[in-house]
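Undergrad: Please find the structures below.
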Structure I
Amino acid sequence: MAKLKLTDEWWTSPAEADNGALVMVTGRRDMEPVIATGKYNYRIEITWKYEAEQNGMPDVATSTLMEEVQDALQADFMKDPVAVLTGIYTGNGERNWVFYAMSVKIFERKLNEDLARFELLPLTLYVENDPEWSEYQEMREATEILDE
């Protein structure tokens, strides 16, 4: 099997939560080759609720820890691409990372391994079968600036 080629190109755009609060959406570009494999059918969302600053964003310490967690996950999944990070939503008191994975069981094992070096974190997971990549397509249509 040919090695999956992933780009590390992203876009960021402001959006609104249902209550009108600001949410910054960061999406990964060029996912078409990943989608075309037909192997990444499980959407896994990791949610981290935090005590929000007045603007709905995390404080510096929380934001820094979130980046460390994200870097650990991305580094592992770049080495062994059983999952791909496609979107990051931050604002309104929570951060959501959206991954598409080949296997929920392997994803959970790798997640636990990657997070073992951190203190217990306030994370919840949501898993859904999404072979059409509906969430990714909706995020892209709603936020990506296509003429960049």
Structure II
Amino acid sequence: MAKKTVNKTLQLGRQTPIPASPREAVLDRVPNLHSDTDYVARFTAPEFTTLCKVTGQPDFAHLVVDYVPGKFLLESKSLKLYLFSFRNEDAFHEDATVAVGKRIFAEIKPKWLRIGGYWYPRGGIPIDVFWQAGKLPKSVWVPDQGVAPYRGRG
């Protein structure tokens, strides 16, 4: 495989501050060197945090993003910074989960993407949010997201 140089416009390989908000965050994409092959790539963010839109207290989620790349891959450092930018953002669980999925889908234009937002309980009720877009190729195996359902004390 030929050695590729890192694009100087990427956040990868240089010190980059955490964006002040999701709107200011940049999601970088890199060429998919296997765009002729259908496969699933997965990002797991077990410590995603936003603020409750009503109380201002922190809400925590375990996000799992699965996608079948097209021409581009999502660069992981830029995803990390984008997700960090939600820490001071107030949002309902549904809004945050779907917004992350839609933003990634718009930026990298995968063949298929799904996001599972497994939110930790607040007020005794866990909220799990799922969104997907695109068409899953028939030849692709997609594993379970592997997040156990909330069991409470039982």
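Every number here is computed from the coordinates shown, using simple stated rules; none is lab data. This one's a predicted model, so the numbers in the text were calculated from it and none came from an experiment. Cβ atoms are built from the backbone, for glycine too; each structure is taken alone.
Undergrad: Can you tell which of I, II yields 128 when volume of the Cα convex hull per residue in Å³ is derived from it?
TA: II
Undergrad: I have 24 for relative contact order in percent (Cα under 8 Å, 6 or more apart), calculated from one of the structures I, II. Which structure is it?
TA: This figure was derived from II.
Undergrad: Right, here's the next one. Here helix-only ellipticity at 222 nm (-39500 (n - 2.57) for each DSSP H run of 4 or more, over all residues; to 500) has been calculated and equals -10000, so which of I, II was it run on?
TA: I
Undergrad: Now for a separate question. Work out which structure the value 2.8 belongs to, where distance in nm of label points 7 Å out along Cα→Cβ at positions 17 and 41 was derived from one of I, II.
TA: II
Undergrad: FRET efficiency 1/(1 + (r/R0)^6) of positions 49 and 137 (r between Cβ atoms, R0 = 25 Å, to 0.05) was computed and gave 0.15; which structure, I, II, did it come from?
TA: The read-out was computed on structure II.
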